[in-house]
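The numbers here are math on the coordinates, done by the rules we state, and not lab data. On a predicted model such as this, the values are computed, not experimentally measured, just so you know. Cβ atoms are built from the backbone, for glycine too; each structure is taken alone.
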Structure 1
């Protein structure tokens, strides 16, 4: 087998199927990453969404026996929304982060990786491969960095010279010893804009993230949001782009290269009030194809309530009152009680007092008290 020729063919084929960047890395263990992951675990900075077994995260050979190399791919996604609908005083809108625009990126990248797999199997029938996107054991960022896709920025994203950090990453472990690509030198320099701009101080220092403070993570949690983050979430329904938006390397970066990634403005910047009462069926039909729907509608509805409180949208009070008295989920009822208080209409005092008499859930009662306190009661 002529590995050099195969690698060249694979690179050419990757362009044909819409892969914007491809790189190759050795499958040797990520020893430096292991030290960082152990430290993150000790500090309690992990989100809980990661693969819990650190050895699997750093040793490709545990995932694919006799692994020789890893193929890393990147697809650029849009950063600017064309024909964005406007938010008005009585028709407020929320926002899904750019990583949730268009079709679920997991599906898009898996499609490209499946095509690469088929290409390799056709030419080397005995080849062994294992592909993954985001939810796999390996760190996409560590693989991409080693494979020369980009450098690991202070904002904890891979930054590419061509597309900035607006790229989705995927990888394929293989038993073919492809020639490694040359890593890209870190170009962040002394810039700390992402660290300074992080709304919650989640970027502890360049390249180190406390996931539990990160708004992108917080928007995906299902319980009550801690008080100190409720106002900082703004109108974000899913994810957070702040550390990317302020990055100088992203200035002017906006790529519309893949039809599947084109956003529907009404879905990525939806009206907030209709989200409060959306049915499961309508939720799945409208938002199901987006990556931001993976945790279900409950976190999005909670975030929509917080966004209405952020705007102090008095027109939403009837819907919030209905939720307070009729929704079966304590997190949604309680968040609505807090939001009613935050909106600050004195007529809402009686609403919360009545709810306090009827409510039996302890956590919801605490939120009602918070709402009353906000109304100076």
Structure 2
């Protein structure tokens, strides 16, 4: 009997994952990760992790499986929270969920599970795994979940072959209504429970307040750039090499205050992200204002009118060599090689046609169509068919 440790989060997905594994004949152990201590920055008064760990315990009791809570808040603080603060300070927008999977669930947590004699770790992610053989060696594939609406493969885009080898995703073949129906049939306490929002395993955190713990408010100006500004039509000098041409496509525009007009004030450029339109508190505009750029050095926010403002769109992006990650290491590109893929730059974005270009310094992704709000610090992930083969942090 193979032993599986299930990360029971207190939600319906991981509850049903545990039940399905039990039905398949695995010896199942439920573990709840406690990742957070500071209750001063959650949105509501209820204590989310307490309620969640209680629900996880009730599910384990119902299924008759052993259960315990592991406190990973120290590692979470160090690997996720500190990283987030550093990224925001640099003016980048990190994705804590992708990191939590790479650094916590499939690393720290997985090591605990394996120390308990587990053969596998299972989670309630909507994705699938399969195994193929390449040059006589087993190779693991990370595939999109059967439920297009819930596919969570993107959140696992930083996993390695070693991590995938020990992972199981029991609900990957199901859609959400089927998962809820199984939970109801089994009379699991989580059957009707709403999906959790907010940071991975922390609950609903107010991000500005969270950031204010470390990043002090600092008043700066909001500048509006006209959509007809010459910066959007000016032709740059002819790039000579192929890499220079790629770099030109991926380059972001450097704005200066002189290019626009001051329309308001803000409390810190590091609290804002590209494509954001809420929280600017600038009234009297014909269309909503969208953030097209931030500069944390000068503490300036640049905005444009409407979601169609040219400052929001680019055709390419760059990933530094150190941040390029291949799940399918056998498919990694050598310098000068290209690959046609489908890619996304954020969770739930429909897949976009793109070409990867590997260079000495890193990876360029050039899209067929203009992309809105390419954001530094977020992850770009690329697929071939429904297999996620690689990813990287947008530079």
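Of the structures labelled 1, 2, which one yields 3.1 when distance in nm of label points 7 Å out along Cα→Cβ at positions 60 and 348 is computed from its coordinates?
Derived from 2, not from the others.
Of the structures 1, 2, report the one carrying the highest value of mean count of other Cβ atoms within 10 Å over residues 68-75.
1
So if we calculate mean count of other Cβ atoms within 10 Å over residues 52-59 for every structure here (1, 2), which label has the highest result?
Ranking 1, 2 on mean count of other Cβ atoms within 10 Å over residues 52-59, first place is 2.
Of the structures 1, 2, report the one carrying the highest value of relative contact order in percent (Cα under 8 Å, 6 or more apart).
Answer by largest value of relative contact order in percent (Cα under 8 Å, 6 or more apart): 1.
Comparing structures 1, 2 by Rg/Rh (Cα atoms, Kirkwood Rh), which one has the largest value?
Ranking 1, 2 on Rg/Rh (Cα atoms, Kirkwood Rh), first place is 1.
Assign the value 23.2, calculated as mean count of other Cβ atoms within 10 Å over residues 28-35, to the correct structure from 1, 2.
2
Could you figure out which one of 1, 2 the value -5500 for helix-only ellipticity at 222 nm (-39500 (n - 2.57) for each DSSP H run of 4 or more, over all residues; to 500) was computed from?
Computed on structure 2.
Here FRET efficiency 1/(1 + (r/R0)^6) of positions 164 and 268 (r between Cβ atoms, R0 = 35 Å, to 0.05) has been calculated and equals 0.35, so which of 1, 2 was it run on?
Derived from 2, not from the others.
I have 22.5 for mean count of other Cβ atoms within 10 Å over residues 100-107, calculated from one of the structures 1, 2. Which structure is it?
Value 22.5 for mean count of other Cβ atoms within 10 Å over residues 100-107 corresponds to 2 out of 1, 2.
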